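Next up: some structures, all given as structure tokens.
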Structure I
Amino acid sequence: MAPGKTAELIKVAKGEMPADLLLTDARIINVYTGQVVPGNIAICAGRIAGIGNYPAKATVSLHNRFVAPGFIDAHVHIESTMTGVSTFVRGVLPKGTTTVVADPHEIANVLGMDGVAYMLAAAENQPMNIYFMLPSCVPATPMETAGAVLDANSLMPLLSHERILGLGEMMNFPGVLNTDKDVIQKIESTFSHGKIIDGHAPGLTGKNLAAYLAAGISSDHETVTAGEAFEKLAAGMFIMIREGTGAKNLLDLKSVITPYTEPFLMWCTDDRHPEDIQSQGHIDYLIRKAVGAGIDPMRAIRMATINPARYFGLSHMGAIAPGKIADIVVLSDMETLRVESVYTSGRLVSENGFMVPGISAPESVSCPSAMHVNSEALEFAIAGEGKKAKVIELVPDQLITKRKTSEVLRKNGKAVSDPSRDMLKLVVVERHQGSGRVGKGFVSGFGLEKGALASSVAHDSHNIVAVGADDADILAAVQAVVEMGGGLVVASDGKVDAFLALPIAGLMADEDFDTIRRRTKTLNHAAYKLGCRVEDPFMTLSFLALPVIPELRLTDLGLFDVEAFSHVHLMEP
């Protein structure tokens, strides 16, 4: 609240001064009592002054509509929407999401502290609340070349920033369990600033879970089974139930939502693409899906409002009550939950799914260059030193891969792609240091008969990853990515068939939601025309460079065996 407004808010609450705005004829969803009560909402200086009959400078009837507090996404990577911050705001605010807690892990792996600073600057003056958790694991592993290293000393200066709520998902749970010095310093520095630590602990159980929690880590969004969730809840952990584009856990965890556990549960999207946000929704979709699966609407709404507000210490939001920030979602009902209008800080910002004219998110701030590649010097040839090669085999609808060994096709003494056997060349081009380093391998499962795909979105270090039926098209696709400063490309016959430029760190576009959605659809259809059998080829491609998911991966340093946790030779006798 603006300085000097407290006295005015008190006088309005007492009825001694007129409110700035009175929303009348509302059916108010009270997340404290679980009741829906008729009433009017008096707003002053962006805060709720009181519920009841008040004099006001302006009055708006809500015509007996349901009114909920603004929805909160407890854990999201804005970069994974492939949109800039302002575009993201314009996409999710009309869906009723008025607050997000974002982890800038992706851009930090590319630009380090400059990337975090960019996100903080882009969050300023937005018509919604954007908070951050500091990325705890940059780089994710030393098995690939990232754009930065963020140690405890790098992060410490930002822990006092008002938009920083704590330390982001602690993926390095082995580092916690083994009391790694830098990990422990990050944890202790966070607590010394009175802030919290989010977890990332898939499958952690027993004494290892106890040790992880003993370090003070509070939450987890990687829980995928009810049994795992109950064990973590019983140990005092908060659970964020995730429903993103890739990982969907809501239905598997719905049995966890009980009268006793619900106060310790929240919703999050983690990674959700523009197509899903536009066609299905954001946090409103999660609430709607939960209600459709039999969850009590009041509980589902509490998990999107008061629960995350309390967890993150955001005492000024999460409810429609005196003193709370006037972030308000007007709903058709409590079952279909169609968002009709949205208010943030007492100002109407969205109506019928569209931003109100005159309410616009600021344009993106400038972002440092994130593409350091001399594409003219790239070499993708693989010496045919043996008859066979280790091949990464895709598993349909899964992020895991299998390994197999196959005979290679040779031409002019080189091992090359063999589309007739669905054995395609895969390359990872280092883009952060200008080293010219290229990791080379083979993958099966894409089904490309010709052409190539390339992307500068390649978790977690986001080098350039490309797959193709021949080296010339792979080079054409990679060169197009470099020329755009980052992006997604489909190429064939030496030319670009479709593209989406991602000039913001090679991760985000500066286009509007609809343009990004249309270009992504065009990219996928262009890939299908080349024979691609993967439903979401660029998402699949982006995870082939992540050296923490079994069995085989490819980094700029070469073929990587995840189970052995070491690089291995590609060719075999």
Structure II
Amino acid sequence: MTDIAIPAGEKTILGHPRGLFILFFTEMWERFSYYGMRGLLIIYLTQHFLFSDEKSAVIYGAYTALVYVMTIIGGTLADRYLGARKAVTFGAILLVLGHFGMAFEGSGSQEVMSINGSEYQITLNGRGSGKDINQIIVAPDGAISDISFSEDTKSIIVADPEVVGLPATINRAENPTKIIKEQKYLYILYLSLALIIAGVGYLKANISTIVGSLYGVGDIRRDSGFTIFYMGINLGAFLSSILCGTLGIVYGWKYGFGLAGIGMFVGLIIFLVYQPWLEGKAEPPNPAKLKEKVFGPINVEIACYLVGLIIIAIAMFFVMNPDNFGKVLLPLGVLMFAFLLGYAFLKCQGKERDKMLAAIYFVLAQIPFWALFEQAGSSLNLFTDRLVDRSIGAWEVPAPVFQSLNAGFIFIFAPMMAWLWIVLAKRNLNPSTPVKFAFGVFLAGLGFLALVGGMNSSGSAGLTAVYFVFLIYWIHTMGELMVSPVGLSVVTKMAPAKVVGMTMGAWFLYSGLSNYLAGVIARTTGAETLGGQLTDVAAAKAGYASVYTNVAYVAMGIAVVMFLISPIIKKLMHQED
């Protein structure tokens, strides 16, 4: 590609089209809202709505999977009809509505125990876990007492039995609990998640398209422009995990979710107010087409927006019935694989076939990495909340705050990794893309082994030292830097021009499948809770250690196989990394 000069008269900031910085801040606030909400979600589901760990994990997995799958629809509608600018605007509006909807929490579900004809509520005196959070029992007259569990967890020990009019020890088997849910607020939760899924579907892929449209063919600023944009993503994720996580746990769920909504609203306003800075980029491919009637008064543009309502309805159904989503997603993954393979052997020949097969490999090779990496928002988040000594100095850090570590490590180590690849390339030692993928998957497994080592060093029921949480996030971030920056890029380079769009769709489909599998893995770590709190720390810890050890060894085994076949994949790529 030939270097070209900056177009005459182009208005720039720091040498880049000024529209880049509008997109930077829009995406920063979108990621702020998404990661801020995501950091709280699994704890919110288990403590506020009192879903079991297993149910919460699979809801979370279906939600994050749907986010990826729906980008296929949003991207297609933008490419063919709406244009990226309109799609991003519509997506941002849906996101604002969804995030603000999350702030309507109600009073939450109640776990109650009937004793001598009266109902006693078992709950927490705060959110999250820690030294200042106690489990309490609330009498019908509002009197409260701290409670704990016997060593065998079969009985509840009441600290102040005379205050609440109960015996000092309550047999759990003779006094089972029931959960009373606020259905109205539960439906608001489902609708809000569906709005966010649809919003990300319209916005996520298309805002990156606008970034690309700011630069002409051969513009040497393109790569650095995307780097700046990528930093906006990580800045939003870093800030939101700290701010929304702290507000949500310390002050109230609605404040954390509300701040996420405010962040997305700010992003929407920036995008709307400064649209002239985009200078007509990312407009509809055929504006006249949008005005054509489809059915009665409904034209093509309105129909594209109505598709969003269909996405919301579908997403809401699957968030409410997450197991059914797996029954749809897994067959879709198999069909997509068969279609890609059929295209490679029936429609391609020679080098083109080889490259298509390499593209299929990379589409599939991402699955084990993301299935483990995406434990961050689900099982690892719950583990950090319940089983880690989160005290750093005088501050007991809320669990969602630790999700900022990934973005923080990217800030620090991404430039170092980029420099390392350049240095190695000069010495002909730069690992090929297949080898980097293998290392990434290996590191995903290694991170969990490191965490299990920390768990074992703290005894059967002791809290794990906080620096092991730092360690797993660092190892996983190093793995991400092996996989994420080159993944989609190499797939689009390997796929034949006629099916690049389809191959990108496959990438997002399998990313969604990875996230759903992450929810399935997280479900197996589920522990017994009462009123949103663990009943048996030692049993929960043993469960986490067993699952994390198993998935770590499986991932590392897959990585070894990937490493062994990497020369074959490199040959299929015909030296194009």
Structure III
Amino acid sequence: MPARRPGQTGRAWLIWLQAAVIVAATLWAYAPVRSAGWVWDDVEEVTQNAVLRDPAGLAKIWFAPDSTDYFPLKTTVEWLEFRAWGDAPVGYHAVNVALHLLSALLCWRLFSRLGAGPGWIGGLLFAVHPLAVESVAWISELKNTLSLPLLLGALLAYLAFDETGSRRAYAWSLAAFLLALLAKTSVAMAPAVLLLHAWWRRGRITRRDLAVASPFLGLSLVLGAVTVWFQDHRAIMAGHEFAGGPATRFLGAGRAIAFYLGRSLWPAGLAPIYPRWNLAAAPLAGLWPWLALAIVVAIGWRRRATWGRHLLLGLGFFVFALLPILGFVGMSYLRMARVADHFAYVSLVGVIGLVVAGFSALPRAAWVALAGAAAVLALQTRAYVGVFHDEETLWTYTLAHNPEAWAAHNNLGYALFQDGRVPEAIFHYREALRLEPEFAEARYNLGTALLREGQVGAAIVEYEEALRLKPASAEVENNLASALAQTGRLPEALAHFQHAVRVEPDYADGHHNLGNALLLSGRPAEAIVEYQRALRLRPDDQAAKSGIEMAARALQSRRP
């Protein structure tokens, strides 16, 4: 919300009314999340995340993370949420919506501080824009909804410092930016935005501007390097090989910029997973956006004494916010697609700022058009939120818009398998593998479905292929061993069970099943040790207790 100035006391009612409109529109647009469940990787992120259940998990989150990214503030909030909501998704959805609403109000304040026309309508547009739905309705994207209000808070504090020289405001800005980075490092380009603002305000960048931006840059470089390391060493799917060489990355980045700008201005045809682009087949599709961007920047520079500087500020924010996710740095997601709605969450602020700044030059009557656009966007957002209601709805919608989304086929197959519709699940797993033969997760899931159908030999083939693609997987080793045991290949099964618990020493199922295999192999003493390990990890494992009793009787029968 805009800061109150002298003489505005009589307009306080209007400010509160405008705030109420933003709150009401946000809550109405996102009302369907109240009945939504877990989608995509929410289960892995929250309900099956052992660190969230661990009372001592905070130390692990910050100092011994085993996740694929290092976003400790985001995981800390999830840890606290788990203490409050447990496995009930409604609380997590409420937090995401509340954070998104906070960002909308902060956008209003930022636009107003910068003099960008009808700032409150800008906040309203951000609140109900459909491009934000993926970030808000998908629980795992808490990293987006948490990092943006912190970034906006950092920018607002920096504006106060830049105007007054307040050291306290500078310290608050730097602290908020650090927290934003610890929520998600895609905000790392903020130092460039600070320097762009200095140019926008004074027409030049001074040594002082460089000096005060340096600590922000240092934080970005350090935590950005950490993120790159995690992507290289921990990411579920390596992304560098899918980004291509320098030329391919450059073309892909240009096409992505055009894509995000188009979806920001005209959010039609949104989908959770977009088709993969064949950049080699149409190189100009990635080249012309760079040419267009250069022309616009040149025009803005020539008109920098008037409206051009506002254009360059908004456009600069948009492009800088996108740079970390354009493919210049390898990302695991690039294997599926080069663009995603949740990548544009921060950059959307720049586009909306440009729109409201453009309307500032028009009569106030024209602002009604923006309010009308907000109403249309709210309707579209509410409808799109419903797509994220459950797994089957989400992935059926995705495949209707992108039939070759192999990840969607796999995810829909898993949802159908969980619902007991195994033949349908097998069809989608096979489709996923037709489109992406090297997809280890789909191989594993297909093996599990085939095993459920009694096709043990075919399941073993899929498990072995999944293990080739992903060698260090305790779960695959365990299931392969179980399938081998069913065919009487007990020595091979025993070896895979043993490897499973070496890969993951805290794997309770692995220790339990290894105990079973050892007992069947006539090694009851060793079986007791494994059952006891399973019990330490899962004290309520009645089957392990029964196993200990059977193994003890077997030992007793051997005694003379």
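Quick note: the coordinates plus some simple rules give every number you see, no bench work behind them. None of the values given here were measured: they were computed from a predicted structure.
Structure above, values below:
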| read-out | value |
| --- | --- |
| Which of I, II, III leads on Cα Rg over 2.2 N^0.38 Å, for residues 164-203 alone, largest value | II |
| With P(r) over Cα pairs in 20 Å bins from 0, in percent, for residues 92-419 alone derived as 26, 54, 19, 1, matching label from I, II, III | I |
| If Cα extents along the principal axes in Å is computed and equals 83, 59, 47, the structure in I, II, III | II |
